[in-house]
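Some structures are shown below for you to check.
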Structure 1
């Protein structure tokens, strides 16, 4: 199995938020990544970041739906869904994913 194939399998197992966190950490915090890889905690931290981000996204989605009820027409629903995803995903990325977490 090649390194690229193994990397793809590992990124799939950590989820999209975990893979994004891994890429961000490798670009911005190389020393911490080397330390975590040496301790063999990099993937477990990525999985915990993904799980935490998904839970937070679900919470934000519920709160958004509570404060901004879903409209009835197709075009309004499309705009509502886009806006909800835009704001909630941005918040999850800023507050949960793009931070230098080092412990699971």
Structure 2
């Protein structure tokens, strides 16, 4: 089973009370699976807030696009420093970074 690490920044670091953690996930696990299932399962009390922060939601339900992919909010998700698709499969040693929306102008 692949081992992946997740790093959190900003508000999410405070919400989950950690800056990084590792997950051992089944083969064929996608980024969406990690964000929708594995992380919320580990952080029970914070799971609802997690989902509402990371994804666009309506009445607590995660919105999906026409192809069934969940719709991200303004957070940036990187896999090994690159912008992934939510249906990308995770490989052993993958590092996921979850970054808050950036302000500026």
Among 1, 2, structure where log10 I(q)/I(0) by the Debye sum over Cα atoms at q = 0.14 Å⁻¹ as derived comes to -0.51: 2
If helix-only ellipticity at 222 nm (-39500 (n - 2.57) for each DSSP H run of 4 or more, over all residues; to 500) is computed and equals -27000, the structure in 1, 2: 1
Entry that produces 16.9 once mean count of other Cβ atoms within 10 Å over residues 39-46 is calculated, selected from 1, 2: 1
Entry that produces 31, 27, 15 once Cα extents along the principal axes in Å, for residues 15-70 alone is calculated, selected from 1, 2: 2
Mean count of other Cβ atoms within 10 Å over residues 31-38 - structure with the largest value, from 1, 2: 2
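Each reported figure results from applying straightforward, stated rules to the coordinates on display, with no laboratory input. Treat the numbers as computed from the prediction; the structure is a model and nothing was measured. Cβ atoms are built from the backbone, for glycine too; each structure is taken alone.
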